[in-house]
Each structure stands twice: as C-alpha cells, then as structure tokens.
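No value in this document is a laboratory result; all are computed from the given coordinates. Note that the structure is predicted; figures quoted are calculated from it, not measured.
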Structure I
Amino acid sequence: AMRKFRGRPQELGLPTAPENPIIVREEEDRPQPRLDRYAGGGMSVVVGRVRRDRVLENGVKFLVLGHNTIRGAAGNAILNAELAVSEGYI
C-alpha cells in the first residue's frame, strides 16, 4: 500500500512533488540518513525495516526517514503553495 501511494500533488503533477512520495526499501539496514536523505530530491520519505509487531495484533513496525529541511520545511512550504494555487485557494 505504501509503494502505491500517490497524493494530490502527484495527481496534479506539481513541479516540486516527487514522483514517488514514499519509497520502500527492502534492505535490513535501510533507511540510512547518509544514503537516503536526498531520495526524490529530498522530497520523498524512505520507509524501511518493515516487520510485524509482536505486541499488537495485526501491528506493523517500520522506520521512516525524511529530510527535515527540504521535505519538512522549505520544500514542503513551496509544495503547499503550489497546491494552494492549483486548487484555486490563492
């Protein structure tokens, strides 16, 4: 389900929207900041180490890595502005 996710920015083809907003890695040692922080130009989040949670029935554990400056602040502000303009809010 995570691999197939596409949000409204991808549907609209916005300039700063990454093609794949969520990238799932299969390797046991991923994601790693040094290797994965610039995935999708820094605008994608990388998910890895997906496994069953033994505590919760039907639970899942995973790690998520995103670039705090690009995806978390500056890049996301630009993406939100692009979305607001394309949706007619601005």
Structure II
Amino acid sequence: MRTIQADGHAFTILITANYDGKDYPVVGSPDYDAIELKRISERASESTLLHGDKVGAAARREISPDGKTMTITYRTPRGYDHSVDNHAVYDKEE
C-alpha cells in the first residue's frame, strides 16, 4: 500500500499475513510494526495493528450477504496520539 500524507511525504507499507491470529511484520509503516488477522466468518474479518506490545488500531471488514457492499471500520484506542474512528462503505460496481 502506498500512502501520501498531506505534507507530500510518501511511504510504502508491505504486509504479508495469514488469517490465523498470529503476529506478522508490517514493513514501512511509521505507526505499526505488526498485524494480526482473524477470520470471524465467511464474510467478516478483524485485524489488530500493533506497535511493540501496544495495540495501535483495530479494524473490521465485512461483506454483505449479497456480496455487493463492503464495510470497513477502523479505530485507534482512546488516548492514542491521533484518535481515529473511521467507517467506510464500498459498493461493488456492476
């Protein structure tokens, strides 16, 4: 994933992980150094982003039963340096 910040600073984040609840390295992120992925159901998964032994963020991705909508919720813990509570909904184009 390539990210470009508002100040123009760009970086590339590399993640290779399985949905098994184990920690996998995150390369290139200034905020996270590991990720845990878990499959909750056939259509839902959760991820936890870690910095050291602290949770930096948690996300949940869910696909609607008809497969046409994906909802992603991303949150950082309370008291984190830059609090985020983001809900994104994506509709599949026909």
The value -6000 for helix-only ellipticity at 222 nm (-39500 (n - 2.57) for each DSSP H run of 4 or more, over all residues; to 500), derived from one of I, II, belongs to structure I
Calculated from one of I, II, Cα Rg over 2.2 N^0.38 Å reads 1.16, and the structure in question is II
Calculated from one of I, II, relative contact order in percent (Cα under 8 Å, 6 or more apart) reads 25, and the structure in question is I
